[in-house]
Every structure is written in structure tokens, then in C-alpha cells.
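Below you'll find a set of structures to go through.
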Structure P
Amino acid sequence: MNSIWESMVKDTAEAFSHSLCYVGLSIVVLALSYIGSDIVTPGKLGNKARLLLKGNRNVAVMTSAHLMASSLILLASIWVTHEELGKGLLMTGTFGLLGAGALVFIEWLVNRVAPALLTEQSVEDILYGFKFHPLSAVIATIDVVFGLIIAVSIL
């Protein structure tokens with residue numbers, strides 16, 4: 001009975017320590033993904049954070065979707081590689097950063113293509129205006145869709 005208890009405690013402690021490693025790695029990847037997204041978004045660097053704090057719905061929708069898409073990629077990577085901690089962290093970091101890079105590229109592309117579709121407003125006006133605009137939901141959906149595609153390709 002005592003060895004069963006010791007085994008359970010050891011397994012739980014090991015799983016918890018692995019979880020902490022994956023959480024730490026995920027925080028780094030999500031932060032880098034957010035910074036990349038902020039860089040390719042029209043306007044000054046750091047505007048997203050300021051606008052989020054002021055309650056801008058458009059930026060909130062797009063930022064939430066971007067982080068969700070990045071998280072889906074991390075989740076798929078962890079799911080596939082969690083058996084061996086070292087390999088799992090390396091693969092999760094690699095897949096996470098490549099996936100985040102792909103999402104940032106897609107956002108950059110959308111931010112360059114969208115102005116050609118708009119006649120009355122610029123992307124900056126829509127993204128940074130405080131009135132909700134459907135384009136922010138479209139950009140958010142594109143992010144989530146590509147996040148899912150990348151995540152499923154990892155599985």
C-alpha cells in the first residue's frame with residue numbers, strides 16, 4: 001500500500017513539473033505571437049495594449065482570436081509530443097513558434113489585402129475605431145481557422 005502511495009505522489013509531482021514547463025514555454029510563445037501580431041497590425045507598436053485597456057472591441061476580438069489560434073497550435077503540439085519532456089518541449093516550442101509565425105504572416109497579408117477591399121475607410125480606422133466593425137470579426141475568424149488548420153496538421 002505504501003509503495004502505491006509513493007508511486008502516485010511521484011507520478012503526480014512529475015506530471016505537475018512537466019505541466020509547469022509547458023506552461024512556461026506556452027507563455028513565451030504566446031507573448032512572442034502577440035508581439036508579432038502587434039508589429040504587423042497597422043499603427044504604432046504597442047497600440048493594441050493601449051486600446052485593449054481603453055475597451056476597444058475590435059482589437060479585443062482580433063487579439064483574443066489570435067491568442068486562441070496560437071493556443072490551439074500549442075495544444076496540438078503538446079498533445080502529440082508530451083510523452084518525453086525534452087523532446088516534447090523542443091517540438092512544442094518549434095511548432096508553436098512556426099505556427100505563431102504563420103499566423104502573424106497571415107495577419108500581415110490580411111492587413112495588406114483588406115485595404116484593397118475597402119473604399120470608405122482604412123484598416124487603421126476600422127481596427128482602432130471604438131465602434132464595432134464586422135471586419136474585425138472576419139480577421140479574427142481567419143486567425144482561428146488557420147490556427148485550426150495548423151493544429152490539425154500537427155496531429
Structure Q
Amino acid sequence: MHESTQALRGKKLFLVGFTLFSMFFGAGNLIFPPFLGAQAGTALWSAFVGFAVSAIGLPIAGVAAVARAGGLPVLAGRVHPRFAQVFAVLVYLSIGPCLAIPRTASTSFEMAVLPYLGGLGTALGSRAQLIYSVVFFCIAIGVGVGFTVIGWLKGGTLL
């Protein structure tokens with residue numbers, strides 16, 4: 001363990017707990033369990049145990065392992081320092097640019113656009129999704145930059 005470990009109490013414990021909850025609890029954890037239960041039928045409890053281990057137990061064990069080691073670089077550095085660098089980059093890439101970001105565009109396209117395209121969506125194929133994704137992320141970047149500028153301006157006026 002790290003020398004600087006300290007117990008979390010009060011507000012800090014609440015904030016860390018809420019942060020972890022918000023990181024791991026998403027639409028998949030809200031929608032998938034009832035679907036899994038309906039599909040499992042009489043094997044409900046086996047499905048529940050499998051889901052609980054994979055969707056609750058493993059993420060908690062991962063967070064605990066990284067925390068007890070003192071951080072991801074320390075944990076992965078036990079293998080080799082170069083491995084720690086490559087592993088950390090691969091983990092961060094898989095979380096954001098390689099999984100979550102494309103899934104955001106894909107899910108919103110499938111749920112909000114494709115039903116209204118009808119046969120045109122089939123005719124355009126992946127081009128429609130590419131066009132939608134480019135427009136979607138341009139708007140998202142614009143909104144993000146807009147909030148950054150507004151925050152910068154407000155922060156400057158508050159000082």
C-alpha cells in the first residue's frame with residue numbers, strides 16, 4: 001500500500017462513492033438486467049449471479065486493486081515500466097475513443113434518426129450514419145467550446 005493512504009470520511013467518502021456510482025451505472029445497467037431476466041426464464045438466478053459477478057463484482061475488484069496498489073501505473077509497473085505505459089494508454093483509449101465515443105454516435109443514430117429514415121436509411125447505409133456522426137460531434141464540440149468560453153467569461157467577471 002501507499003504510504004500516504006488515509007481513510008475517506010464524510011463529504012469525501014460521499015463524493016468518491018457518488019463518482020464511482022456515476023462512472024459504472026449507465027443505461028446498460030438500467031435496461032439490460034430486466035431484459036436479461038426476461039430472456040433467462042427459469043435460469044433467472046444463474047443469470048443474476050453471472051450478471052452480478054461481471055457487472056458489479058469485477059468492476060469493484062478492479063477499482064479496489066488499482067486503489068490498493070497506489071494507481072494504475074504502479075499496479076501495471078509490477079510487470080514492467082514499459083508495459084505500464086502501453087497498458088495505461090490502451091485502457092484509456094478503449095474507454096473513450098475506441099468504445100464510448102463511437103457508441104454514443106451509434107446509439108443516438110439508431111434510436112433517434114434511423115426510425116425516421118425508413119427505406120432511405122437502408123438505401124444510404126453507413127453513409128447516413130457517417131454524415132450523422134460528423135454533424136453530431138461537430139454540434140457536441142461546438143456546445144462544449146461554447147460552455148468553456150462562457151465559463152471562462154463568467155470566471156473572469158467573478159474575479
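Computed from the coordinates by the stated procedures, all read-outs in this text should not be read as laboratory data. A quick note: this is a predicted structure, and the numbers were derived from the prediction, not measured. Cβ atoms are built from the backbone, for glycine too; each structure is taken alone.
For the set P, Q, ranking by distance in nm of label points 7 Å out along Cα→Cβ at positions 24 and 112 places P highest. Hey, distance in nm of label points 7 Å out along Cα→Cβ at positions 8 and 144 derived from one of P, Q reads 2.5; which structure? So the calculation was done on Q. Computing semi-axes √(5λ) of the Cα gyration tensor in Å across structures P, Q gives 34, 28, 19 for structure Q.
With relative contact order in percent (Cα under 8 Å, 6 or more apart) coming out at 34, pick the structure among P, Q it was computed from.
On the way: P: 34; Q: 14.
Among P, Q, the structure yielding 34 for relative contact order in percent (Cα under 8 Å, 6 or more apart) is P.
Rg and Dmax of the Cα atoms in Å, for residues 16-79 alone was computed and gave 13.4, 41; which structure, P, Q, did it come from? The structure behind it is P. Match the computed value 3.9 of distance in nm of label points 7 Å out along Cα→Cβ at positions 48 and 96 to one of the structures P, Q, and report its label. Source structure: Q.
Can you tell which of P, Q yields -29500 when helix-only ellipticity at 222 nm (-39500 (n - 2.57) for each DSSP H run of 4 or more, over all residues; to 500) is derived from it? Don't skip to the end; give the middle numbers.
Values: P: -29500; Q: -24000.
Structure P accounts for this read-out.
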